[in-house]
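Enquirer: These are the structures, in structure tokens.
Quick note: the coordinates plus some simple rules give every number you see, no bench work behind them. Being a predicted model, the structure only gives us computed values, none of them experimental. Cβ atoms are built from the backbone, for glycine too; each structure is taken alone.
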Structure I
Amino acid sequence: MTLSALLITLIIGAIAGWLAGLIVKGHGQGLLMNIVVGILGAVIAGWLFPTIGLGTSGSTLGTIVSATIGAVILLVVLRLIKRA
């Protein structure tokens, strides 16, 4: 992975994590945790979407949207586990 690809991944992860934190109230973390949640969300979406037959466009916006959806799923699951 080149330096520019790593930087783009971190920026997309931060945006997706931040958006997911806004959608799932009460999960506002710092920048580092937003990046981690966003990247994990992208991994979840990258596995889940093709499994259920949804494709994503290769665009940056499509990547941010799918990573955000994955991050929201992750935050909701973590909230359910935390309540149990």
Structure II
Amino acid sequence: MADGFDIHLNEDQARRLKAAAEASGVDPKTYLLQALEQAMNDGEEARRWAEYQRTGETIPLEDALAVFDAQLKHNLAQSG
């Protein structure tokens, strides 16, 4: 498991990141961390959808709501 790492952006990427962050009202680091978190969540959702399509099995509603609640708490904590 990685302890963390630096991401190096080229000039255009850095400019676009700064503009997107400013438009969202957050600093670039916060914006980037939120975007990465969302991308990872989207990947997990895609994996679950593929598993459902393969097996036809669903997860209990309580489990789905627990994931939703955890994400909501995370998002609220990030927004300050």
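Enquirer: Compare FRET efficiency 1/(1 + (r/R0)^6) of positions 22 and 54 (r between Cβ atoms, R0 = 30 Å, to 0.05) across structures I, II and report the one with the greatest value. Please report the intermediate quantities before stating the final value.
Expert: On the way: I: 0.85; II: 0.10.
Comparing I, II, the top value of FRET efficiency 1/(1 + (r/R0)^6) of positions 22 and 54 (r between Cβ atoms, R0 = 30 Å, to 0.05) belongs to I.
Enquirer: Which one of I, II has Rg/Rh (Cα atoms, Kirkwood Rh), as calculated from the coordinates, equal to 1.08? Don't jump to the answer; show the numbers that get you there.
Expert: Working: I: 0.99; II: 1.08.
Of the structures listed, the value fits II.
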